[in-house]
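Next up, some structures in structure tokens.
Every number in this text was worked out from the coordinates using simple rules, so none of it is lab data. Note that the structure is predicted; figures quoted are calculated from it, not measured. Cβ atoms are built from the backbone, for glycine too; each structure is taken alone.
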Structure 1
Amino acid sequence: MSLILDVKNLTKRFGGVVANNDISFDVKAGEILGIIGPNGAGKSTLFDLITNFQTPDSGHVFFQGREITGLRPDRISKLGIARTFQKLKPFSDLTVTENVMVGALARTPHMPEARNAALEALAFVDLLEKRNHFARELSTGQRKRLELARGLAMEPRLILMDEVTGGVDQRTIPGLVELVLELKRRGTTIVTIEHNMQVMMRISDRILALYAGRRIAFGPPQEVSNDPAVVDAYLGGTPDAA
């Protein structure tokens, strides 16, 4: 299985705080890679560095064999990387369709094509019946689906998902999990941040565990979940570096 993303020695400092410390990992085409870690572990910062919302102090990012370190976020998205965000900030005064069209317009300047892509994405996430509603009228779970649809409208090869099941009620989680698995079945490569270990164990092919900005484990889900450093991190210990 070929690599679609290769991250080498990424480091990011904010003053005296090292948010990401020499992190390396790879993502295979067609897999789901889960990223876990306590709050403050550096998970979202890692997404920021991959998509260049933050510029790394050192290290390199390669996508499909091409270095993308330092490219503008819009250039990175056009190459085939989409991202969802943990903090949901839809355009409240736009309709659901118009929100998703914003994502589609990142790859096409043609409004009819963007609208068709938006409607296809909304159908996939089961929001088509809400297409003419304003985004502010959606529930949290529906906003999660809207955020995902906006990313999918870009037709990415790789999508980075930041807590797609976070903050929703338990009844909503199985449907969101099934969406993620269906995306994989359709050939999309996924890197997802989640706090819910049950979700991670079900969907992930491999897991990257972070603690205090460092990589402490990387491998198959069962192996990572039983790693003493990971157990210590989740129980509030101070694990040794992996």
Structure 2
Amino acid sequence: MTALLKVQGLRKAFGGVHAVEDVSFELAAGELLAMIGPNGAGKSTCFNMINGQLAPDAGSVVLAGHEIAGRPPREIWRLGVGRTFQVAATYASMTVVENVQMALLSLHGELFRLWARAAALHRSEALELLAAVGLRERADEPCSTLAYGDLKRVELAIALANQPALLLMDEPTAGMAPRERNALMQLARDLVKERGIGVLFTEHSMDVVFAHADRIMVLARGRLIAEGAPEAIRDDPQVREVYFGSGRLVRTA
């Protein structure tokens, strides 16, 4: 496996609390890697260090040969890292296509051109992104009229605007019904496989994790305790004990 992302010895403490302790893993282009664990396991802290929202106390984060640990989020975004959030972040008063255009204007350093003519800038490119997520026909509707599942699709289109090499998805299906969340993750999977994008995602819905992840890594108390294919993680006794409380893992059809 040729690694797109290499994380080595990542550490972060808040006072005397070691949120992330010596976490190392790799991610290949076109691969979906799920990061799971109980509350307080260190998932968000790890995510935020990769994304630049937190600077690690120690360790290395290398994306396509470039060290990105400690760089600001905007710089990391420009180096090819996209991100979606647990709560869909869109401008409700803008149209669907305008939300995607905003991301493209930022990418091209054109936010200062936000006057009447800005409505025409990168519209065709934004429409292509919306077509990819199945929302081309709703491009000129206000985002405020969309159902939550469709807002998550808009967010995915926005995250793809900078043509990322790496996509970080934080609880991508939170708040969605089972059918909606599996449809969204299948869409994301198809798009990233087609475009060769590496995906690191956190998720509490185990049906989503085991149905869509190529590999799974499990954190507990800031440490990586298991990593492997879904079948191996399903049967790992330490994962059952620490994460699932010795209960049965969810079975998927």
**Report entry** Answer label among 1, 2 for the case where percent of Cα pairs over 24 Å apart, calculated from the coordinates, equals 48
**Finding:** 2
Query - For 3.6 (distance in nm of label points 7 Å out along Cα→Cβ at positions 120 and 184, calculated) the corresponding structure among 1, 2 - result: 2
Query raised in the report: Taking mean count of other Cβ atoms within 10 Å over residues 128-135 for each of 1, 2, which is largest?
Result: 2
Report summary line: When 1, 2 are compared on distance in nm of label points 7 Å out along Cα→Cβ at positions 48 and 160, the highest value belongs to 2
Query - Of the structures 1, 2, the one that 29, 18, 12 was derived from, the read-out being semi-axes √(5λ) of the Cα gyration tensor in Å, for residues 32-135 alone - result: 1
